[in-house]
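Scrolling down, you'll hit the structures one after another.
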Structure I
Amino acid sequence: MPFSSLSHLSCTRCGATYDSDRPRNVCPVAGCGGPLFAEYDLPPLARDDVAGRTRTIWRWHELMPARSAEEIVTLGEGGTPLLPAPRLGAPLGLSRLLVKEEAGNPTGSFKARGLAAAVTMAKALGARAIALPTAGNAGGAAAAYAAKAGLPCHVFMPRDTPKVFEVECRAYGAEVTLVDGLIDDCGRIVAQRKESEGWFDVSTLKEPFRVEGKKTMGYELAEELGWTLPDVVVYPTGGGTGLIGMWKAFAEMERLGWIGRARPRMVSVQAEGCAPIPRAFAAGETVSVRFPDARTYASGLRVPKAYADDLILKILRDSGGEAVTVTDDEMRRGVLELASREGLFAAPEGGAAWIAVEKLLAAGKLDRDERIVVFDTGTGYKYVE
């Protein structure tokens with residue numbers, strides 16, 4: 001059995017296919033520009049085949065893009081715990097509430113999963129340097145994995161991003177440029193300069209492999225729940241790679257015969273001050289409109305328009321899910337409740353996800369006996385300024 005069963009790349013919008021043996025960004029078909037997905041000739045792999053492997057994202061290597069163990073750039077990412085949250089759920093009568101705790105990843109967030117895969121493949125396919133825009137955690141993860149890989153890393157972040165993210169990136173050796181604007185303004189600079197500078201762009205869903213790293217959250221969920229899936233997944237959403245990746249993982253696992261057809265309802269949580277997905281979802285739109293004057297202290301949620309918003313909205317609707325907004329004050333309360341009741345010092349994005357559960361329950365959109373998974377996507381230690 002080959003180390004990886006990666007066969008080709010396909011466009012999520014027009015369906016065009018491409019070989020996977022050189023660095024690629026989005027679909028080059030005129031007028032398309034769709035995100036590219038890695039596709040696999042799924043092997044006859046059994047669940048027991050991976051059971052004894054080291055608990056990182058690479059334990060699923062047949063379903064990941066690296067072509068050999070020697071290509072992998074890793075800091076031990078993945079294998080995070082799925083924790084019962086009885087003290088958080090009890091006041092609301094939620095007996096099956098769980099928290100997927102991603103703060104234990106290298107660099108303190110789920111971004112490590114995606115950037116481990118992206119940097120692995122960028123180096124393997126011959127990239128000489130990487131560049132990306134960031135709202136915070138992605139920049140730190142990219143810089144760390146680039147340092148491990150020996151690749152130059154160029155990070156563009158809004159000037160008002162919390163200082164710790166800049167310090168982190170510089171510590172890993174990245175070149176950091178502060179931009180007057182938001183993450184999409186940073187992205188435009190990367191797009192304008194990448195060809196002349198010789199950078200490979202690893203922006204969210206503008207290369208195929210960050211989603212591959214993030215999809216491992218879906219594999220882990222199923223394994224941790226005895227090869228079943230929860231009833232509801234509540235996920236704080238900026239660019240949406242994690243939500244999209246998990247949905248991809250569910251489909252792959254069904255094709256492998258590891259799980260059945262049942263899917264969780266997927267819930268996207270955004271800040272009230274930057275809510276393009278909830279606004280588009282409520283309006284019945286298939287794509288979002290750039291959110292004006294985006295403001296929130298949750299840096300990872302300050303994404304005024306996700307590049308793959310069409311995929312996010314389709315997943316929410318196909319799963320019978322929801323899109324919820326949370327205020328910054330509510331996030332702060334959520335962070336304190338996660339910490340004081342469950343010992344989890346969450347980033348504001350995790351606080352937002354917990355508050356969304358409260359809101360959905362109050363609106364009659366959750367049942368108290370459902371198995372609900374809340375994602376805490378990062379550590380709160382980066383938000384202590």
Structure II
Amino acid sequence: MSEKELRFNSKVIHGGQKPDKAYGAVMPPIYQTSTYAQTSPGEHMGFEYSRSANPTRTALENALASIENGNFGLAFASGLAAMDAVIKLLEPGDEVISTNDLYGGSYRLFRQVFEKYGIKFHFVGMQEVSEIAALINSNTKLVWVETPTNPMMNIIDLKAVSELAKSNKILMAVDNTFATPYLQQPLDLGADIVMHSATKYLGGHSDVVVGALVVKDAALAENLYFIQNASGAICGPMDSFLVLRGIKTLNVRMQRHCENGKRISEYLLAHPKIEKVYWPGFKNHPNHDVATKQMKAYGGMISFVPKGGNFKDAIAIVEKLKVFTLAESLGGVESLAGHPASMTHASIPKKEREKSGVVDSLIRLSVGIEDARDLISDLEQAIG
């Protein structure tokens with residue numbers, strides 16, 4: 001059986017992996033080295049300097065390509081470093097259309113770093129493809145998509161957006177951090193680039209910060225590899241090893257994240273003190289039919305608003321949680337709670353974030369793999 005014929009649960013374990021050539025190690029060793037011996041200038045065993053390539057990082061990049069059904073993987077120091085490389089494909093005067101309720105760090109990178117270099121960004125709700133089409137002009141070079149979005153869980157039709165992008169010869173990049181390739185594989189739906197904050201579900205244990213890109217096209221990969229090496233925002237071998245280890249259990253972890261996410265979202269929906277719950281698995285969730293079509297399940301990320309909808313009530317709830325940890329980030333085995341308005345999305349102006357639904361009373365949950373009954377009990381005592 002060829003590697004491409006492997007099912008996903010086998011790919012996370014075997015995809016892109018081979019026993020180490022030196023001693024046959026099953027797990028890729030941590031090659032903690034900056035440089036490599038050469039027999040003559042330019043003559044080496046495939047590696048010359050670890051910014052350009054490192055055997056442990058290469059093993060991770062091969063695994064990333066495999067699980068996303070791509071041909072080329074690139075690993076970076078963080079998700080934002082990976083995004084940075086994508087935007088560096090552009091030139092002054094180019095324009096980007098982005099979803100409007102994206103991660104706050106992405107918004108900050110776009111508006112506060114790259115706009116001053118002459119790249120223009122448009123932010124729009126992408127649930128209707130016509131909203132994207134209305135902003136396309138001759139300068140549009142990239143469509144940036146998150147789905148499900150952070151933190152409103154909006155679902156964007158990847159196939160429809162990719163058809164629009166291709167018809168206008170525009171690159172399409174997808175932040176697949178929330179869904180992971182367990183739930184959806186954007187390259188198979190027409191995307192050109194998939195990005196991950198591998199810090200989250202891919203690493204899965206809240207012990208590493210890494211970013212990733214995966215592409216199919218060789219020319220695009222070559223341009224990105226050049227930027228990766230020239231800019232130097234690579235991840236180290238230990239970080240690469242930790243994400244490789246995390247990927248091995250991605251399938252079984254995501255199954256539990258999804259199971260627990262369903263139980264927690266249903267509990268919150270029935271709670272008399274909760275006004276709104278955002279989770280793609282509900283039939284009345286916007287674009288639920290699209291989520292059902294392009295995703296295997298609905299994930300473990302949930303956002304909700306308590307009744308009364310004020311900042312004080314939301315803060316009181318997150319401060320009382322005991323099993324859920326109040327913390328930045330998501331996607332680890334432990335359950336986390338966050339307050340987007342003052343944490344992950346604080347860099348977005350209040351008026352802008354509230355337009356997309358990120359109000360002061362919104363709470364975001366990253367549901368972990370604990371016993372769902374303990375998580376529900378924790379929410380019960382915190383909400384009251």
Structure III
Amino acid sequence: MIRLAFFIHFNRTWVGGINVILNLINLLNIKRKETKSKIKIVIFTNSKKKLKKYSINKNIEIIQDNTLFNQNIALRIIDKIFLVFFNKTIFLEKFLLKNKIDIISHTNIISGINSCSKSIIWIPDFQYLHFPKLFSLKYKIFKYINMKLYSKCAHKILLSSASARKDLKKVCDISNKKIRVNRFFFKVPKKNKLKKFSYLKKKYKLPNKYFYLPNQYWEHKNHRIVIEALKKIHDKKIFIYSTGSKNDYRNPKYFSSLMKKLKENKLENNYKYLGLVPYIDVMSLTYHSLALINPSYFEGWSSSVEQANAYKKIIILSKIKVHLEQNPDEAYFFNPNNSTSLKKILLNIYYKKIIIKNKIKKNTNIKINEYINNYCRIINL
């Protein structure tokens with residue numbers, strides 16, 4: 001029996017990453033049943049209570065343990081030193097042996113080549129390369145050290161896009177044998193499991209037609225351009241509803257500055273922030289929307305795009321490399337610095353002045369199977 005471990009630390013900023021990991025765990029569990037593979041999935045978390053809000057299968061072992069999440073900095077430094085010289089840790093190794101873990105996946109925790117456990121590192125993106133002004137010198141030094149350790153001590157490095165692979169090669173000279181690109185796809189809730197529109201309308205006071213923007217309020221997510229587009233739309237029938245964390249530790253005033261801009265331009269009725277909402281509500285809001293918007297300047301691989309595409313939704317996207325690589329079925333691209341182009345798309349979709357593309361692409365289930373099969377090959381299952 002192979003014990004495959006994931007670490008899920010609930011904080012206020014990384015909702016998207018947690019959804020990606022839990023989606024993978026769900027798909028792995030389905031494959032385990034279908035193929036009767038000898039794999040035991042283990043989740044280490046800092047909050048069983050928060051994890052219960054997600055549909056976690058009973059076959060998955062959940063352990064609430066803060067040993068690694070709140071580890072003393074001195075112990076971390078000792079483990080890093082041992083990694084450099086012996087390609088193995090002391091305190092992490094004891095933890096992994098105690099819990100009989102064979103593989104740790106989708107984490108920045110490195111066990112070392114000589115460890116009892118293989119470490120599969122997932123790097124979601126290299127945002128600090130593209131927007132260095134948003135990150136402190138301390139953060140960039142930390143990333144540099146980690147990249148050096150990954151190149152020497154990780155068994156595999158997992159990336160979500162070809163764009164990320166190019167960025168990795170700029171940062172560190174890592175053997176191609178260690179690097180794997182595996183674009184993730186989502187198994188979304190079935191339509192009959194979603195909340196009905198009447199329920200959402202009452203709960204969130206929705207109009208009959210709305211656009212949905214589920215990006216977290218980080219500066220690079222570029223909510224500003226959406227507000228600029230709304231300013232240019234004199235038709236007050238256009239409504240945009242937004243969800244996600246409003247905390248950007250790099251720019252704590254970002255959210256409040258956007259709310260101030262809305263008020264100054266009398267757009268509070270046309271742009272609504274609903275806060276952090278349950279996952280099933282996010283999926284339901286996506287499904288019932290006119291279209292999903294992602295105006296971001298940068299993404300590693302957008303989970304909201306894949307979720308919306310699984311429901312065959314129209315998706316309005318900033319024209320950036322990763323969005324072009326994702327290339328969803330019904331995508332309409334705009335320059336992330338051009339509010340006029342976004343305005344035109346919003347109006348055209350609202351008044352049905354667009355031609356539905358209906359591109360013939362791979363079935364979502366086929367893409368999901370490719371994703372999970374590729375992951376299993378990466379970890380040698």
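Structure data summary
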| read-out | value |
| --- | --- |
| Origin of the derived value 29, 25, 20 (semi-axes √(5λ) of the Cα gyration tensor in Å; candidates I, II, III) | I |
| Origin of the derived value 3.2 (distance in nm of label points 7 Å out along Cα→Cβ at positions 220 and 236; candidates I, II, III) | II |
| Read-out mean count of other Cβ atoms within 10 Å over residues 196-203, computed value 27.9, structure in I, II, III | II |
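No value in this document is a laboratory result; all are computed from the given coordinates. If you're wondering where the values come from, they're calculated on a predicted model, not measured in any experiment. Cβ atoms are built from the backbone, for glycine too; each structure is taken alone.
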